[in-house]
1. Of the structures I, II, report the one carrying the highest value of FRET efficiency 1/(1 + (r/R0)^6) of positions 87 and 103 (r between Cβ atoms, R0 = 25 Å, to 0.05).
2. Identify the structure, out of I, II, from whose coordinates Cα Rg over 2.2 N^0.38 Å was calculated to give 1.18.
3. Out of I, II, which one gives -17000 for helix-only ellipticity at 222 nm (-39500 (n - 2.57) for each DSSP H run of 4 or more, over all residues; to 500) as computed from the coordinates?
4. Taking relative contact order in percent (Cα under 8 Å, 6 or more apart) as the criterion, which structure among I, II has the greatest value?
Structure I
Amino acid sequence: MESENVIVALAALAQPTRLDVFRLLMKHEPEGLPAGDIARELAVPHNTMSSHLGILSRAGLVRSERRSRSIIYRADLDRLRDVMIFLLQDCCGGHPDVCAPLIDALTPCCPPMEKADG
């Protein structure tokens, strides 16, 4: 990932409402949320929310898809992973024991579901 892409992503998140939007969408993965629900949940006017979603979309942090008459927004987990990897790529100058607490803290709160047999 290029530095410029990381800067754009971090800049998009460096605003309170957009950070709240992204965190809300993370909570609703993988289903996503319609723009109207996001605006209502965060008590933000629809036209303002549209601007925030546009900035997050251009930064590659959210994706949208049309479902019937609604546009559903989802956090782009691939982009988030790329940003995090970029930030941690040279972590601790080759001393993994120093980075271990950080990596442990990044372990997801939801363990992967086990596949059913058969």
Structure II
Amino acid sequence: MNKILQFIPEAQGEEFFFLEKTCEYMDEEQLRLFSSIYRTRRRDPQNVLILGILGMIIAPGLQRFYVGQIGWGIAFFFTAGFCLIGSIIDLLNYKDLALEYNQKTASEIVQMV
């Protein structure tokens, strides 16, 4: 069984392949430490989608705040999600928002480990 799936079973698709490449030279202890930190910081794409939907109803930009894009979140909030166009685009690209955040986070954690 693949080590990444053993330690981070929720990783799928592009995230899985990125993590597999990132962690290929880690021993089991490093991988265990990496996965424990990564799993607490990881952003689930489904949560990004839910926040994007809520953002269309309640407060635009919630999905951007969730993935650490504070400036974009503020811009979405004050422009009503760029007249909802930006919010709709985020709903279509929610997996990419989560993947970008998760890749950045994984790279930071690798340097710490």
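Read the figures in this text as sums done on the coordinates, not as results from a lab. The model shown is predicted, which means the values in this text are computed figures rather than measured ones. Cβ atoms are built from the backbone, for glycine too; each structure is taken alone.
1. Values: I: 1.00; II: 0.60.
Biggest value here belongs to I.
2. Derived from the structure labelled II.
3. I
4. Largest one: structure II.
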